[in-house]
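Structures incoming, each one as structure tokens.
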Structure 1
Amino acid sequence: MDVDAAGAGLDEDRLARIEHHLRTRYLDAGKIAGAQVAIVRGGTVGYVGNFGLRDRERGLPVTDDTIWRLYSMTKPITGVAMMTLYEQAHFRLDDPVERWIPEWKNLQVREPDPNGGWRLVPAHRPPTIRDILTHTSGIGYGEGNGDLVLGERNWLAGHDLASMATAFGDWPLRFQPGSTWLYSHGMDVAARLVEI
């Protein structure tokens, strides 16, 4: 990988502090086994650093091709990818998701009925990109949110981003888009939009 600190407008002396900080505060202190840092500015890779071990038991060092489990750290990465596409005018925040995922057309919303059950009503408006980025789209996350289908364990098994995002078009929304905040799979849908 070509690294050009000056070309990225970065000071090499200041970049050297990154390794010292990671080693003294985290690696030597035993807080983490390893870390990997990359800084890109203006499309130029200005810094890459691999520190510590990727596998403590086998003594394997972190390398450029180390694969990391990111868990919820994918959310800020997806958010940055989406905002980069936004800055390049690929979409507007108030564009409906159905523009890219046609299965999201004519979504219905689950509402309580007078008999203690549920009824489906048309959504007042389609969920937008802003809604999926802010957890106000109406899709749920399962596990404790009372979702009809999403509450089933391992519902994601066998789904890639494309099939998962498409599947949401078959399920009722938990509330009218934009009306309520509920932690959701919105960022997973956003990741699918980045792919598209």
Structure 2
Amino acid sequence: MATSAPERSRRRPTQDRAQRSYERLLDITAGLMAEVGVENISTNMICARANMTPPALYRYFKDKYALIEALSERQMMRQFEVIQAWLNENLPASPESFGANIEDLLRQLSTATTNQEGSIWVQRAVRAVPRLAAVRQASRQRMTESLCETYKPLYPHLSEERLRCRIRIGVEFCATMDELIAESEPEVAEILLKECAQVIGNVFTAR
């Protein structure tokens, strides 16, 4: 049974001004997480940096974990957009051709991660905080299901469940490597990218 994400955030605002406040709170939270870490961040600290009262913040988010959840959703959505754009340009005609451009996708995902302030801390928080585990599971399950539908025609010899498991392996492996690459020195990150592309290519060309 798929794990459903907990409801922590208030309904996302629709008015322009409220949307700007919402996004600003997320940006401030990401910056503070990079400065002090998830353990030390608090809603009072976020309010002080945003020049906002706690009641105003609570109109958007129930607690600091709701902010981290929303940050994680935003980050994963940006990564998903990168994947969809890559698929639109590079949808392989066969499993063998999949690995030809996978390094480019991994490089784009890595750039999307490093360009987002506090992204590593968001990843760590979602992985380490038990109450946020469902956020990670739900997001990766959505990505797995979407990719499974895309790649199903390329793998008629695989059962749908086996293909789903293979894609989930790729999703989980790439997520772990994305964090490792972001934390590494440039020359090491380059090697990791190439090795990761090799491994993923092997996974998807296996019979």
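Of note:
- Of the structures 1, 2, the one that 3.4 was derived from, the read-out being distance in nm of label points 7 Å out along Cα→Cβ at positions 25 and 129: 1
- A value of -24000 for helix-only ellipticity at 222 nm (-39500 (n - 2.57) for each DSSP H run of 4 or more, over all residues; to 500), calculated from one of 1, 2, originates in structure 2.
- Of the structures 1, 2, the one that 4.6 was derived from, the read-out being distance in nm of label points 7 Å out along Cα→Cβ at positions 49 and 161: 2
- When percent of Cα pairs over 20 Å apart is computed for each of 1, 2, the one that comes out at 60 is 2.
- Which entry (1, 2) yields the derived value 27 for relative contact order in percent (Cα under 8 Å, 6 or more apart): 2
No value in this document is a laboratory result; all are computed from the given coordinates. These numbers come from a predicted model, not from an experiment. Cβ atoms are built from the backbone, for glycine too; each structure is taken alone.
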